[in-house]
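Q: In the part that follows, the structures are each spelled out as structure tokens.
No lab work stands behind these numbers, since they all come straight from the coordinates. On a predicted model such as this, the values are computed, not experimentally measured, just so you know. Cβ atoms are built from the backbone, for glycine too; each structure is taken alone.
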Structure P
Amino acid sequence: MSRKKSNFIHYSKKYIFPHTDFYYIDGVKHPEIPLHTHDFGEIVFVIAGKGVHVTENGRYEIQRGDVFVINGDQKHGYLKTKDLYLIDILYSLEHFEKLKEEFSNLPGFNVLFVLEPQQRQNHNFKSKLRLSETQLNKILPLLNTFIEEAHLALPWGNAVLESFFKAIVIETCRFYSNTKTNKARQLFRIEKVINYINKNIDKQITLKELAEVAELNDQVFRILFKKTTGHTPANYIIEHRISIATHLLVNENLFVSQIAERVGFKNKSYFVRKFKEIMGVTPGVYAKSRIK
């Protein structure tokens, strides 16, 4: 079920898969679909046929073996479909946030689920994962078992779907980590930097350190990082620290000063000021508004 929204369609999780955090679309002979958005994520596997995937910022041909991720409100659609067969694994964005910590250091994860969708949304970015026949045949049994389990809707089904979803993500990221294209190599450089930031979020991090992790000189690194993430390294680190702090405020019984130190702010007043700049409220007000 859907509703009209500014001349395009918006699909809502509560209508498409209301009682679970995971679902699927088994799209045999997938039709043309106009630009639309949704409040869930999806990882798309092209099983057969061909078509054109369209976003606000460009379009590109898709064919058997292609894999790409759509994050929530990114407008996209399909044109010129010819015997197009897609398997889409749908997932609740809220639940996926809880899984991201587990996957954050998995090689290929940040490229596939964060950097590529961001590039596709902000630029005419056409790079994507294309599975070989061997890789596609290896992951198809996982996809088909996921679909079978989702269709049966048995007790504890959500837990089973989560386990298969994790297996699909891990296997796909393993495939992606072996990609050799120039675009992919650039994204993997930035992924290494993001993983380094995640591991050292409680420490002081310098531009020189990050450039060394990326194996680039300072200037080239700054340009590539800004082009890829939309942020300077310094701004990215601050926003990432605040993002982690929001999670800690709601889920950990810690003082604000302890949270500030946990995410790399040595000065509590500076942490409160940056938190309010980014989130619009102080840490204390934010925590009270989220705790039920």
Structure Q
Amino acid sequence: MSILKPGLYIVSTPIGNLDDITLRSLEILKKSDIILCEDTRRSLKLLNHYKIKKKLVSYHKFNEQKELQKIIKYLNEGKILSLISDAGTPTLSDPGLLLVKLCKEKNIEIFPIPGPSAITAAVSVSGFDDKFLFYGFLPKTENDLIKTINNLKNLDYSLVFFVPGIKINFYLNFFKEYFFGRDIMIAREISKIHETYYRDKISTIKLFTTTVKGELTIVLSKICTNNKQALDKDIILEATEYLKKYSLKDVVELISKKEKVSKKKVYEICLKIKNDKKNN
């Protein structure tokens, strides 16, 4: 560690508690010629805490493309550059991917400095299967969100998302419709004073009644076979009875509201019941 190779160092930093940083990360930051950071004000809190005084260059999603050539020039001069994000491991739903790709093209060495990540932290306490897929931030608009969820809903893995707290109810409504049969864990303020974990079934979790601040990490379980089979059985029993008295449209509306599952799901079950009756 006494002599560092020139190049780009991808340095993981705490996601909350400032003590969650590795000795190696601190050593790299101390020996960097330049530290690239999203928000210099936030990064200064960490660096001042550890008495690290280095040249900071603002590097975020709004100037990422613009700053690339300047940063490559520094690297070609043999300088040691560290890239840090506001929290966690850079390039994972954070700026840096364009820079890493360009460094690869120009044969500039890139070194990962492992450390904190909200992704692995949340999965480690979820109790869900450890075979997981990380998506990152979900689309903001309804049409794009539906397209994305349709591509993900049948994947039999744990799923990890980042969600702005202020929009949690917007996403929960779609989770209820498309991810029924799974369990959910919502991680808030990981490693901070108000660290909180909400655990429930997607079908029964309630919407938040107060504003939630910050970014949330959401982990969905694999499709729970027992949950799905039990739910399907209940719907089939209810639908069989209701269809004797009510129209298909009314039955779908009624059961969808009662069981808090998508109309599409109920419609498919009802249609199967009607078709089975015709064939028998």
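Q: With FRET efficiency 1/(1 + (r/R0)^6) of positions 178 and 258 (r between Cβ atoms, R0 = 25 Å, to 0.05) as the yardstick, tell me which of P, Q scores highest.
A: That would be structure Q.
Q: Work out which structure the value 17 belongs to, where relative contact order in percent (Cα under 8 Å, 6 or more apart) was derived from one of P, Q.
A: Q
Q: Can you spot which of P, Q the value 18.4 was calculated from, given it is mean projected area of the Cα convex hull in nm²?
A: The value was obtained from structure Q.
Q: Quick one: helix-only ellipticity at 222 nm (-39500 (n - 2.57) for each DSSP H run of 4 or more, over all residues; to 500) came out at -13000 when computed from one of P, Q, so which one is it?
A: Checking each candidate, the match is Q.
Q: Out of P, Q, which structure matches 4.6 when distance in nm of label points 7 Å out along Cα→Cβ at positions 50 and 242 is calculated?
A: Derived from P, not from the others.
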